[in-house]
Structure I
Amino acid sequence: MRSALIVNPQASKVTEPLVERVAGTLGVEHVLRTEHGGHATELARSLEGVERLYVFSGDGGFNEVLNGAPRGAALGFVPGGGTSVLPRALGLPRDPVEAARRLAAGQPRRISVGRANGRRFGFSAGVGLDAELIRRMDARGRDAAGKRPGDLVFVWTVLQALLAHRGRFAPALEVAGHGSAAFALVANSDPYTYIGRLPLRLPRGASFEEGLDLLGPRDFRARDLAGAIRYLLTGRTRIPLVTLHDQDRIEIRCFAPLPLQVDGEDLGDVDEVVVEAERGAVDVLV
């Protein structure tokens with residue numbers, strides 16, 4: 001088998017007519033649909049020898065395939081989720097059919113990926129606040145059509161988290177060799193994520209071809225919101241930060257168990273996190 005397409009039917013933008021159009025545009029030989037969490041990893045592992053493996057999903061499905069990618073396969077990510085950070089960060093169109101058209105003619109680009117406690121991630125891992133926000137969003141579930149809440153609900157969720165913490169995130173973890181921070185954002189790409197069309201560049205300068213970057217405020221209060229917005233807009237702020245660039249290994253120790261996320265997937269609470277760069281690990285189609 002030269003090519004295959006893994007589809008997550010539950011992803012926000014995936015419909016059966018779109019699956020047919022995407023599959024036809026890609027010219028794939030085989031279409032496989034996921035049925036439960038972790039199934040995309042199992043399906044990817046079963047496709048040893050495939051040359052091109054496409055995924056029509058959201059970021060959760062992309063992450064699962066990264067963790068089961070068969071040796072020698074070039075991966076193509078078709079945006080089917082509400083945000084679909086990974087294909088967007090790789091420069092692909094947001095429209096699934098347009099992205100499929102690009103991927104069908106695309107050439108491989110070798111990128112690095114990260115690992116957090118052994119779990120691969122494509123664009124981000126976070127300990128603390130952003131993982132908590134993902135958990136809060138997951139708790140809201142999906143609507144009758146299977147769609148996740150949109151960006152306005154996410155903004156409201158951020159405000160709820162700030163209220164729950166009374167506007168302050170005190171030091172909650174230690175980045176080995178670099179001191180304490182309120183939370184930690186680890187990036188394999190720039191941007192870190194998106195809100196609608198707005199890219200969130202946290203931290204700036206991360207690259208798919210390099211090691212990992214980290215950004216963590218040493219202490220964060222409600223009064224620092226203006227400084228955080230300034231950082232998002234300009235890359236400059238007076239908020240004291242822990243920043244690391246192009247790292248092969250980052251060790252994080254939590255003062256108490258904190259939530260961990262990779263590529264927007266909640267991995268539960270952790271006491272320690274070892275984050276490692278796997279350089280030049282995967283060929284992706286662009």
Structure II
Amino acid sequence: MATRRKQPSRTIVLDRSLEALPIFRLSDSAEETVITWSPPSGGRWRVLPAPGERLPGTFDQDVYVELMRRYHEAGAPADGTVTFTLHAFLRAMGRRVDGRTYEQLRSALTRLERTLLESTDCYREGSAGPLFSGQMAVLALVQIDRRRMTDRDQLGLFPLLTSNEPGDARVTIAAPLRANIAAGWSITLLSSQYWSLNSPVARRLYRLLAVARAEGHTTWRVGLEQLAEQLPLVQRFPSHLQRVLQPAHEMLVTSGAAREAVIEQDGKHWVVSYRLGQKAT
């Protein structure tokens with residue numbers, strides 16, 4: 001009898017505290033060396049790349065989301081470790097599989113381990129937990145086995161290496177993220193909805209809207225300048241921000257992640273109003 005193939009998880013569960021904070025660069029500007037944000041509630045958040053490396057970017061954002069989907073699909077293992085082949089991971093992301101994308105994925109995983117996230121009374125540890133001050137990372141450990149082409153014929157001798165794909169990864173999600181998810185301080189996305197959004201800005205907005213929904217909102221009204229910093233976007237003029245956000249808003253409404261997204265002027269200030277879509281289940 002043929003074995004039924006396990007269906008990939010439809011849901012992605014993410015740390016609610018982390019999702020409210022900017023991590024990933026959403027533009028190709030080389031000028032950004034550090035991401036800094038001060039939430040309206042106070043405190044300071046910084047994203048510090050490792051020496052000689054750049055900030056996490058749009059590809060890294062997708063790698064992070066796919067990692068968290070696999071962590072949820074694996075039943076949130078207690079040690080936080082997920083294993084996969086680089087080939088299968090790229091295919092799940094809808095990416096071309098070749099030498100260039102293999103190297104992109106290796107670099108992204110290493111960057112998620114080495115980039116420091118610095119919180120000064122910003123990152124909350126659970127619903128009733130304290131505001132954390134210190135440094136953390138998205139990943140606690142990354143191990144990648146680079147296979148040589150000449151080794152592939154020998155794979156049958158090693159039962160732990162079950163495929164002939166050029167690379168196996170063993171990745172450990174950082175403890176603070178796992179603790180918040182285990183405590184239910186989380187948000188939930190639909191995998192299909194996330195990947196249907198063809199804009200990195202729309203994908204980031206989708207995660208922010210899920211935070212607003214988790215906070216009990218059916219609508220979310222936020223200053224345009226604050227939103228730009230929270231995403232983050234490098235553009236600062238309202239007209240430039242509107243040009244970046246408008247296509248992302250259209251994607252969110254088409255996908256059902258938002259019912260409506262409106263940018264309007266309120267006196268001297270610009271604000272963005274969202275009517276939220278249905279909760280991911």
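Just so it is clear, none of the values below were taken in a lab; they were calculated from the coordinates. No experiment lies behind these values; they were computed from the predicted model shown.
Some observations on this one:
- At a computed -10500 (helix-only ellipticity at 222 nm (-39500 (n - 2.57) for each DSSP H run of 4 or more, over all residues; to 500)), which of I, II: II
- Computed 21, 54, 25, 0 for P(r) over Cα pairs in 10 Å bins from 0, in percent, for residues 212-267 alone - originating structure among I, II: II
- Percent of Cα pairs over 25 Å apart from the coordinates reads 45; which among I, II: I
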